[in-house]
Structure 1
Amino acid sequence: MGGSAFSNLGISRIPADSLPLLQEHIESLLTPYYYGMIKSPPPAPGKLDHGDLDLLVLPLDFGNAPSKETLKAALSAIATVTTKGSPTISFAVPFPRHLAPAPGALFQLDIHVCASPHDLEWVLFQYSYGDFWNIVGAMARRVGLKIDNTGMHLRLGEGETLLLTAEPVAVLEFLGFEQEVFSKGEWESLEDMFAFIRECRFFTPEAFAKENESQKDRQRATKRHGWIKWKESLETIPPSTQGKIVEAEEVRVEALERFGKKREYEKTMQERANRARLKLMWKGVMAGLPLETDREKGLTLRRLRTLWESVDGRDLETLPTFAETHWKAEWEKAMEREAQTALMPKKVKRKGGVEVASAGG
């Protein structure tokens with residue numbers, strides 16, 4: 001989603017007044033045959049045109065969902081783009097004649113395949129109003145929260161998170177937004193939407209200071225109109241409306257209580273502590289073994305850890321003794337396996353895509 005998948009095809013932007021009619025046309029091609037539900041996230045207010053048409057879909061039959069080629073034919077699309085691991089397929093589709101801004105014009109259609117009705121509801125919520133959730137997400141990040149395509153999470157550090165909720169109403173309430181106002185989205189301009197965003201109880205310009213920017217924030221600063229306008233708006237708001245600074249620790253305690261996640265959090269943090277301790281112990285154990293190369297240490301450690309994890313009732317306190325007892329046998333097995341691997345034929349790719357086998361080593 002974003003409207004830039006076909007930069008070499010001269011894709012036309014979609015006039016705002018044509019967007020509902022275009023969506024209706026596309027739905028008529030797909031709903032009776034392939035999808036039981038189709039929704040489109042409401043756009044940001046005040047936009048004169050759009051880079052693409054985004055559709056969230058729920059297949060009629062998950063076991064027999066339409067293929068990319070089937071959809072391409074149904075839409076009369078001339079090109080498609082997919083990204084590995086992404087549920088979104090982009091199509092370059094001809095405008096219907098009565099909506100075409102020019103003869104033969106193409107527009108970008110992004111179809112995001114949802115896994116369930118709840119998934120569709122959440123993704124629709126998260127993609128609503130252009131950069132709305134990009135902006136709110138930056139505020140959430142400052143207080144230790146993360147809002148992504150699966151829900152609202154508590155950040156635990158080192159890339160780990162704990163899911164708090166995937167219910168849109170619960171998220172809006174926790175952030176301090178009025179659900180009815182968000183659902184209606186009846187803002188006449190970006191400025192009106194920004195005023196609503198500033199009602200978030202975690203709003204503070206500090207969240208958007210340069211030192212707090214993520215890599216994605218820096219990319220948005222050059223590409224996303226709504227993000228750029230939001231940053232500009234921060235320069236003119238009076239100090240009295242700049243919000244109260246809330247600390248991440250305060251939010252963590254409240255969130256765990258609100259969403260009933262305290263016990264799960266404590267269990268997760270204990271598991272993290274145990275993993276960190278185990279990692280440190282393995283590091284100390286391996287440093288004391290008479291192995292010459294990092295390769296030897298890595299292969300031996302892998303085998304020792306596998307053996308250790310197969311032991312019932314293992315105790316961290318016995319790890320040094322366990323390693324001392326078993327390291328030599330596991331090192332010998334690792335070296336034997338390494339020698340066998342070196343003798344196995346390897347495939348070498350030659351010009352023309354022909355692969356031929358050659359001896360290893």
Structure 2
Amino acid sequence: KIMLYICAAGFFTGLAMASKFSMVIIAPVVIGIWGIDFFLIRKKEFKKFFVFVAVYALFAVFTLALVYKFDLALYAEGLMSTLKRVNDGRPSFVFGHYSMNGVLWYFPLAFLIKTPVFVLLSLALGFIAIAIKPQKKYIWIMIPFIFYALISITSRLQIGIRHILPLMPFICVIASIGVSEFYKKKKVFLTLIFSLVLSFIFLIKTHPFYLSHFNSIVGGSENGYKYLADSNLDWGQDVQELSRYLKENGNPPIIFAYFGISRPEYYGIKYVPLGIISNIELTGTNEDLCKFDKVLFAISATNLQSVYYKNKDTYNWLKDIKPIFRAGYSIFLYDLTNNKDGINRIVGFFDKGAQGNKGKCLLKRYNDIKQ
């Protein structure tokens with residue numbers, strides 16, 4: 001029966017490795033736990049340890065090879081490419097701090113402010129319960145959790161809490177241990193109920209824009225962009241909500257500093273692109289700025305924080321202006337029609353992007369606007 005479980009573990013490890021390159025860490029974790037069990041706890045049956053490892057590795061490698069049609073060189077190529085991308089790093093933003101190499105507190109902060117407070121409290125109780133009553137079976141929970149957490153916080157690729165989602169099953173188990181151990185204590189029970197209600201309220205307030213969820217620690221999702229960017233709240237997903245608002249107001253053309261890979265024109269948005277960050281080419285819908293009745297400027301939260309711009313203060317001036325609409329929690333829409341300073345800045349951006357003809361048109365049309 002034990003060997004059947006080991007074969008199954010190897011099989012599912014192979015599938016996990018085939019589905020996501022980061023799951024290459026599963027095998028070292030499993031083998032490491034066995035090593036602790038046999039060499040530090042049991043201190044015997046060492047031969048069995050090597051048999052377990054051999055069978056487990058055989059099934060894992062065979063399953064992986066089967067998925068890749070036995071072209072393991074292809075898997076190795078993809079794995080090396082992923083590791084290089086992680087090692088190269090990527091611009092990130094956290095609580096006003098910009099980094100190319102990552103900071104140790106990125107993922108802890110992201111987890112702290114994006115996770116419902118009920119889960120945070122339950123998790124803390126779980127750690128306390130495990131510390132007070134340690135059991136051998138907990139090593140299968142704690143070692144993977146600690147191992148992956150340490151790898152994550154030292155990673156140079158810090159663009160979203162999604163990169164620590166593999167921790168969530170372990171977090172749920174640890175949290176459930178905490179609740180089961182302490183729920184009979186009246187004060188703890190009442191605190192848990194309060195945190196559960198509070199978490200539910202903030203989840204309802206975020207509906208249906210759950211990607212942008214932030215908890216009560218930072219005042220909810222409306223403040224999330226002040227602390228994090230990129231896939232923590234902004235993947236261009238709210239372009240449909242922006243389209244809905246524009247259509248309800250006559251569907252005017254806009255200037256759009258978009259972050260995402262959806263094509264705004266698919267949603268009926270008429271726009272002139274400006275400072276767009278995307279993996280695909282977005283050229284706009286050939287709108288004539290000279291014919292704009294209003295200067296409407298929409299910008300994604302990631303671009304508002306200038307995460308991928310060389311000048312990190314590029315759009316700081318917008319933070320003092322109240323948007324006329326927020327599409328979900330990730331796209332801000334501003335009316336700059338009567339804002340001479342704003343128009344001048346937009347013109348400057350067009351000039352830098354070798355689109356000076358568009359900027360001159362704006363100046364010519366709005367040169368009589370006063371602050």
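Data for the structure
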read-out	value
Label whose coordinates, when distance in nm of label points 7 Å out along Cα→Cβ at positions 178 and 210 is calculated, return 3.8 (choices 1, 2)	1
Which entry (1, 2) yields the derived value 3.0 for distance in nm of label points 7 Å out along Cα→Cβ at positions 18 and 42	2
Of the structures 1, 2, the one that 5, 16, 25, 35, 15, 3, 1 was derived from, the read-out being P(r) over Cα pairs in 5 Å bins from 0, in percent, for residues 50-89 alone	1
For Rg/Rh (Cα atoms, Kirkwood Rh), for residues 74-129 alone computed as 1.17, the structure of 1, 2 it came from	2
Highest-scoring label, criterion being distance in nm of label points 7 Å out along Cα→Cβ at positions 162 and 218, among 1, 2	1
Among 1, 2, structure where volume of the Cα convex hull per residue in Å³ as derived comes to 231	1
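None of the figures in this text is laboratory data; all of them are computed from the coordinates on show. As the structure is a prediction and not an experimental result, all values here were calculated from the model. Cβ atoms are built from the backbone, for glycine too; each structure is taken alone.
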